[in-house]
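Each reported figure results from applying straightforward, stated rules to the coordinates on display, with no laboratory input. From a predicted model like this one, the values you see are computed outputs, not experimental measurements. Cβ atoms are built from the backbone, for glycine too; each structure is taken alone.
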Structure P
Amino acid sequence: MLVGVPKEIKNHEYRVGLTPGSVRELVRHGHRVIVQRGAGTAIGLHDADYSAAGAELAESAAEVFARGELIVKVKEPQADECRQLRPEQTLFTYLHLAPDPRQAELLLASGVTAIAYETVTDRAGGLPLLTPMSEVAGRMAIQVGAANLEKSRGGSGVLLGGVPGVAPGRVTILGGGVVGSNAALIAIGLGAEVTIIDRSLERLRALHGRFGQRIRTLHLTGATVESSVADADLIVGAILAPGARTPRLLRREQLQTLRPGSVLVDVSIDQGGCFETSHPTTHAEPTFIVDGIVHYCVANMPGAVARTSTFALNNATLPFTLALADKGCRRALLDDPHLRDGLNVFQGKVTCAPVAEALGLAWTDAAKALGNGGPG
């Protein structure tokens, strides 16, 4: 199979779909790989490294899209990229379609088979291709939140760790999954007071077992959210609804109850965000202020630490990429129900139920759709 890797074009996105090491594995399996020149240069993965691994270098993204049978990316395809996709191709990348009807419309029109990293599952019910970026984003949430608490950036001027004689800052984390637990890890390390709120009592017990008295855990209700955010200096939105649009946990009028200069970091923004006042931002302009509250809503947070993120992502995606190339898309999807959970769009149909519900579109069962034919 010919696997294509275009250079990412989203604002300040420097990750790349395949590392030279991943290319080498694909070539060893008998596949060809075409990589756009400069795709990994920004993070020290040079064209010469890809050539040495066995890749062919393409002069443009158009060449990659025109020739590639399996397109491997990191971020959702932008409009111009969507228009270059075609029915006989498979796209393997993050999609986050629930809050993005325009992208869904373009993918459906293209006829492409689109597999989303974020909805691929594992035997334990986890999301193995989302997890590495959630780990990165959770840790970054505290890093960027702490920076934006600085007065020069609109924050309240609070140092999260405090100093002797001055109380530390308070961090409230909404959601105790991979993002939330990694955010807690860093916040605790800085010396902040940390509260984690989640609906799952089992998850809260696990977090208490991991962190003990270094955190406070609360069951998620309207009342616990209101009381905790009112006292917080930094609030991290870490709610996940796989494939679906994120529920809103903080309304506009509730900003009045927050401390002026508090910071909201909405890691859930890829799926629509969990604060009513959130809207996607970029690394070029990462924040905005509403009612005196700093909002950080960058939709590709891990792109800021692109080298670490690229290797972490490839560690997780490579086995699935190899399966798609070795078996062909249809056979790989039929053989593996967990990879099949990642199938969001197939031959002009939405095959992920939460995405279909969020967009108000008809849903087609993935297994049934694949049984009726598709790419080899």
Structure Q
Amino acid sequence: MSGNLSAIVLAAGEGSRMRSSLPKPLHRLCGRPMILHVIDALAELDIDRVVVVVGHGADHVVKTVTELAPAGLTVDFVEQAQQRGTGDATAVALGSFGIGPDDDDIVILPADTPLLRPSTLVDLVQTHRSRDAAATLLTAEVADPTGYGRVVRGKDGRVAGIVEHADASDEERDITEVNTSIYCFRRSLLAPALRRLSPQNAQRELYLTDVVGVLHDAGYLTHSLTVADSMEAAGVNDRAQLAVAEAELRDRINERWMRRGVTMWDPERTYIDTEAVLESDVTLLPGTVLRGACHISEGARVGPNAFLEDSVVGARAKIGTARATRATVGADAIVESFVVLGPGSVIPDGTRVAPFTSLDDSLR
């Protein structure tokens, strides 16, 4: 790969369908805000800088991302003061970059695609650069394309443009290849293409999708990469879609830990947040919830129906149907069922905690 690679994350929308006072990008999946899953995926690339476009709830989004972004990744913020569409949001972000070399590239993606895998982004950038394209978009084949922008191809098979659902003809609505709103552009061509956008469409906005048609019509190479698993590009716009994305992400997390030597009696009823760390030969019984930054050491057994939050469990310890919050359970300790370990509780190595015990160091 040649040239530098940067990224823009579009996170300015209000997300009214979430029906929440919390900005949409900050709704959590497996304990981590949605936008951080996107930034985590970008962090796996050899990327120089990420610019996040904020708008609704800007202060809250900036604070959260600044606190939780991966170490070593440069993340800056620009504000889209007026919601005039994704094309305008991109132009606002691009204005913070200045002039770069002609072979620099830029990945643009929305903050509401938390299931996107880093490997897919790598493939997108590699495809874009290997073909020396002006624009490469990630597409998906879906059974029901309602609401998605349709990918329109020319006679040569290359992408000629994208038509939003509201603007599509009946023939175009029959197309099942859809735009995922995830792109890689040659940076030097993006700014002039953005200046040619027009709000003459159903939503009276500047569509970033129209850039693809502008570049194609100007004679530049426009290509695509079809994602193998369309769930990766699924957007989260309401609580129902959030639940679907959460279930998919939990399945991935559980499979990863099982392949690393963790036993789960019932993976469908085992809930592990992204920050949890589990060592080999850990056993999780049905209904176990590991929330936040839990650390479960080698050979420990937890559950059934245990709820642990930001807690540490020592090697070979056994925890029944208990609740622990910011607690530490020593090696070979036994915590029986119906026990509550409050913040700051410490159970020494080899200790047994009897049923119906409640410990809360914060009350002392």
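Identify the structure, out of P, Q, from whose coordinates P(r) over Cα pairs in 10 Å bins from 0, in percent was calculated to give 5, 24, 31, 23, 13, 3, 0. Label of the source structure: P.
Consider the structures P, Q: one of them gives 18 for relative contact order in percent (Cα under 8 Å, 6 or more apart) as calculated from the coordinates. Say which. Going label by label, the one that fits is P.
Computing helix-only ellipticity at 222 nm (-39500 (n - 2.57) for each DSSP H run of 4 or more, over all residues; to 500) gives -10500 for which of P, Q? The structure behind it is P.
If distance in nm of label points 7 Å out along Cα→Cβ at positions 55 and 351 computes to 5.3, which of P, Q did it come from? Working through the options, I get structure Q.
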